[in-house]
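Below you'll find the structures, each written out as structure tokens.
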Structure P
Amino acid sequence: MSRNWRKDFPQLKPNHVYLDTAASSLKPQLVIDAVTDYYQNYSVNIHRGMYQSSLEATEKYEAARQVIADFIHADVTETIFTRGATSALNLVMYCVGRQFVKPGDEIVTSYLEHHSSLLPWQQLAREKGLNLKYIPLTKSGRITLANAKKVITDQTKIVALTYVSNVLGYVTPIKEIVEWAHSKSAIVICDAAQAVTHIPIDVKALDVDFLAFSGHKMLGPTGIGVCYGKKALLEQLEPFETGGDMNDHVGLYEAEWKDLPYKFEAGTMPIAEAIGLGEAVMYLQKVGLEQIDRHSHKLAKMAIAQLMEMVDVILYNPKTEGGIIAFNLKGIPPHDAVTFYADQQIALRSGYH
């Protein structure tokens with residue numbers, strides 16, 4: 001990466017090392033400028049106003065949707081703005097769970113899931129009397145097609161998996177698992193929050209039924225995410241939330257919903273954040289996902305080589321594929337370690353996994 005991209009990020013100070021991007025990425029100046037521009041020059045609602053600033057804000061909001069839809073090779077009608085990946089996954093859980101499952105059906109997930117991709121299915125299993133099953137991992141902590149086939153059966157109705165693990169950085173063979181799951185008539189939901197900045201996403205090629213990701217993990221603002229869903233499925237689903245701007249007609253006892261994607265976008269949406277996310281996607285495209293992935297692999301390889309030389313380091317994923325490195329220091333609690341590093345201006349993340 002010959003250009004100094006670091007200068008685009010005003011949050012970075014001299015001697016400050018930020019290594020917590022898996023939790024949330026920093027924001028380039030152009031994303032900040034796009035959000036600021038909305039509040040300084042528009043700061044109005046969208047879709048319903050007939051005055052110029054509202055029309056222009058609507059155009060920017062929908063232009064961002066088009067950019068994001070193109071980024072994942074989806075149609076704009078299949079690209080729903082949410083408050084984040086967590087919101088998107090809960091939307092799918094509620095809508096699919098309300099209509100497509102019955103007591104005794106199976107949900108299949110994995111031990112690698114982020115809580116946002118696990119807790120919704122735990123809740124649905126409790127409420128609906130479903131069987132929650134886990135794909136066993138290999139000794140190195142990977143999800144494989146062979147192990148998925150052992151768990152996904154004719155009784156499986158939902159398969160919910162991460163594309164890239166937020167702990168170990170391993171890539172799930174999503175396309176192959178989708179093919180097997182569909183042969184069992186199961187719906188597949190993919191958490192792509194850690195994948196979208198490293199792997200080109202083509203929802204049509206993957207054939208996933210639903211896919212979710214957050215803006216703040218891909219250089220975009222907080223409070224914005226995306227839920228992709230196949231049009232045929234979205235048209236069957238009742239909305240997760242109801243409110244203003246998602247209805248065509250409201251009577252005293254019934255209402256009619258708008259067409260996709262608007263029937264899933266109730267109330268005033270995070271307008272500035274959506275516009276900012278569109279800018280973030282264009283920035284990622286300018287840098288190039290292949291270049292980003294190649295650079296992160298280079299840095300990870302260098303770090304792993306040095307960590308493996310340290311006798312007091314326990315390394316969990318020496319063959320990481322997503323640029324994420326998981327390690328512990330012998331005899332030192334993780335929280336104490338990251339507190340020490342924070343004092344050295346190094347931002348790391350500790351936690352229970």
Structure Q
Amino acid sequence: MFEKKLLELSQKKILTGTVHTCIGQELIPVVLMQSLTTKDYIFSNHRCHGHYLAMFDDYEGLAYELMSSEKGICLGLGGSQHLHRKNFFSSGIQGSMLGISLGLAFSLKEQKLKNIAISFIGDGTLGQGSVYEVFNLASKWNLPLLIVIEDNHYAQSTSQNQTLAGSIQKRSKSFDIKYIKSDSNDIKNLAESSKKAIDYVRDTCKPCIIHINTYRLSPHSKGDDFRDKNEVELNLNNDKLQKYIQTLDEKIIINLQKTIDLLFDKPMFPFTGSLIIEDEKIYINKNKKLYKKHSTGIIRKDINNALHNLFSSNSDLVMWGEDIEDPYGGAFKISQGL
């Protein structure tokens with residue numbers, strides 16, 4: 001109901017900007033969150049509303065954020081796709097958060113913590129090369145990363161049948177990553193599979209892919225749906241949550257709808273002030289004067305010297321890459337001597 005209201009407000013031009021609903025996929029994060037702890041980290045994507053609500057049950061904060069209000073989760077500046085609260089992060093760039101979740105998983109392992117990182121991606125994101133870099137490093141370094149693939153069979157408007165060669169399971173196998181399959185319409189299996197996957201990552205400190213078959217009942221965004229209507233209707237009729245809603249007393253439905261309507265009837269003043277960035281206080285590194293004083297006049301040497309200074313003063317820093325090991329230190333010797 002919440003996201004249907006978003007689509008309604010979008011059509012009326014009351015809600016501006018993009019919005020990607022998860023209608024049809026709602027049960028996945030709700031079930032999965034039951035096996036997580038408050039110290040685990042969630043990394044989401046452009047279709048993040050359901051993930052956020054399953055974690056915080058904060059409809060009001062999300063509503064304010066989507067309406068560009070200062071009372072929103074991120075002062076109304078993040079909007080629909082870019083949310084952050086405590087251990088929750090989302091970004092609209094496909095596959096972008098997967099690499100960040102890998103880094104966080106690396107940090108958790110280095111600190112010998114039992115917390116894990118969970119990254120939600122869709123089947124459409126499997127076309128991103130960075131995804132396989134993450135698969136490779138997560139497996140090679142045995143990192144506590146759970147990758148949740150919400151397979152709704154479409155990348156925006158393009159059917160998976162048109163683009164995806166091979167199988168998702170074999171992709172997992174090729175990187176020696178544990179693979180678990182489930183379905184969002186089989187709630188019991190989804191709960192058991194989610195717990196199994198989470199426990200595996202937590203207990204073994206190794207990555208796991210849980211591949212969940214699902215279906216997006218709403219458009220990709222606000223109104224761009226060109227799928228076969230019979231296909232959508234078939235999945236709508238088979239959707240477990242929709243079937244459950246049909247069993248509810250009409251009074252319950254009416255009261256729920258009133259609650260949602262009242263939520264958006266509140267005064268939601270957009271952010272109209274000026275966001276002043278104080279460069280001197282925020283963005284200038286405290287070591288800027290030090291680097292200026294010791295400049296050699298050769299940029300690559302200055303960068304190398306700066307890296308030496310940083311690594312000598314912070315034992316938590318890590319540099320990843322290829323051909324960066326000493327004595328080679330990269331083609332331009334940026335990391336030489338580190």
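None of the figures in this text is laboratory data; all of them are computed from the coordinates on show. The model shown is predicted, which means the values in this text are computed figures rather than measured ones. Cβ atoms are built from the backbone, for glycine too; each structure is taken alone.
Descriptive notes on the structure:
- For 19.5 (mean count of other Cβ atoms within 10 Å over residues 90-97, calculated) the corresponding structure among P, Q: Q
- Comparing distance in nm of label points 7 Å out along Cα→Cβ at positions 26 and 186 across structures P, Q, the highest figure comes from P.
- Given 22 for relative contact order in percent (Cα under 8 Å, 6 or more apart), calculated: source structure among P, Q: P
- Structures P, Q were compared on mean count of other Cβ atoms within 10 Å over residues 114-121, and the highest value belongs to Q.
- Comparing mean count of other Cβ atoms within 10 Å over residues 42-49 across structures P, Q, the highest figure comes from Q.
- If Cα extents along the principal axes in Å, for residues 122-265 alone is computed and equals 58, 39, 29, the structure in P, Q: P
- Source structure of the calculated read-out (distance in nm of label points 7 Å out along Cα→Cβ at positions 146 and 250, 5.7) within P, Q: P.
- Origin of the value 28, 56, 16, 0, where P(r) over Cα pairs in 20 Å bins from 0, in percent was derived from one of P, Q: P
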